[in-house]
Each structure stands twice: as C-alpha cells, then as structure tokens.
1. Tell me which structure, out of P, Q, gives 10.6 once Kirkwood radius over Cα pairs in Å, for residues 10-49 alone is calculated.
2. If you work out relative contact order in percent (Cα under 8 Å, 6 or more apart) for P, Q, which one comes out largest?
3. Going by FRET efficiency 1/(1 + (r/R0)^6) of positions 18 and 82 (r between Cβ atoms, R0 = 25 Å, to 0.05), which of structures P, Q comes out largest?
4. One of P, Q was used to compute distance in nm of label points 7 Å out along Cα→Cβ at positions 42 and 58, and the answer was 2.2. Which one was it?
5. For log10 I(q)/I(0) by the Debye sum over Cα atoms at q = 0.15, 0.24 Å⁻¹, the calculated result is -0.65, -1.29, so let me know which of P, Q that is.
6. Please state which of the structures P, Q yields 0 when helix-only ellipticity at 222 nm (-39500 (n - 2.57) for each DSSP H run of 4 or more, over all residues; to 500) is computed from it.
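Quick note: the coordinates plus some simple rules give every number you see, no bench work behind them. No experiment lies behind these values; they were computed from the predicted model shown. Cβ atoms are built from the backbone, for glycine too; each structure is taken alone.
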Structure P
C-alpha cells in the first residue's frame, strides 16, 4: 500500500506546479518504508493529463526497512476524466536504489 501527502510549494518553470511529499510504503506484513519527495508537475497538450517528475529520498522505515536508505526518480503521468476531476489514474516508472 502507498500513502502520500503532498504540499504545493509554488509554480514550476514548465507552467505547472512544484510540491513536496511525505510518502509511506507498507509491505504485506506491515513493515513500512518512509520517503520524502520533491515533485514538478507539468501540463501536457491534453488538459486531462499532467506529467510528473519526482525526486525521492528514502528516509527510513520500520521492521526490515528500519535502516533503509537510497533515492530514486519517478517519471509519471496522471490522467483524470476531466480538468476538474478529483480522481484519476497515475502510472509511471521509477529508477534508483534502495538499500535495507
């Protein structure tokens, strides 16, 4: 399971916005991995789609992730049913290293 809390921090150079996030990833056994992210969201030619680049730093965890460290970058697209929709889908690719 993934839970993230984002805070908008300002405008981005691409005409979108920047944000910071606190993220928690929970394994099936309840062990958790904690991360902090800095995001840049950019508009696309489709008004229902934004492109997101996230730089993520692993900040620790619980259980087997207690001494976790590392970082990764995510490139993702968020798609909503309309420009004013409050839900949609997010898909992307992450590249980096997590040690635990």
Structure Q
C-alpha cells in the first residue's frame, strides 16, 4: 500500500469517527433534555449549540488527527498539481 492510500484510509477513519462522535454528543444532550420534558426541537437545537464546544473539548486528540490528516492530504494534492503543471509545460516534474 502506498503512503498516500494509507493516509487516505486513516483520514477517512478519523473523519468518520470524529463526525459520529460529534453527532453522538448532540444526540446525548438532546435525549437528556427530552427526559427533562424539553420539547424535541428545542432539545435538538440546544444539543447542536452545546455540541460544538463539547466536541472540541472532549475529542481534542481526534480533532488533531483529523486536522493533521487534512493538512497532509492538502500538501499531497499540492505536490500532485505541481507535478502535473510541470508535465503540461514540458518540464521535468519537481521531486
């Protein structure tokens, strides 16, 4: 397996985990509020608003991995574009 495919697989896994964790926090907050007789739509709205800072605080390591993976993927794509542009100009691609 190439390094880029390993990076892509781990980025997908981390991004999926982070997304599910954030949705899970919203669901937990909403369910707790519904148990206290708060209307469902209000509970979901509060869950979304409260889920943003809670997700950042509780899932900081996962957030960091996702951010690093996105940065690595961006750098990889930048290098690929530079090689392609060099090939289109008829130059030797940069190493």
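1. Here the read-out was taken from Q.
2. When relative contact order in percent (Cα under 8 Å, 6 or more apart) is calculated for P, Q, structure Q comes out on top.
3. That would be structure P.
4. Matching structure: Q.
5. P
6. Label of the source structure: P.
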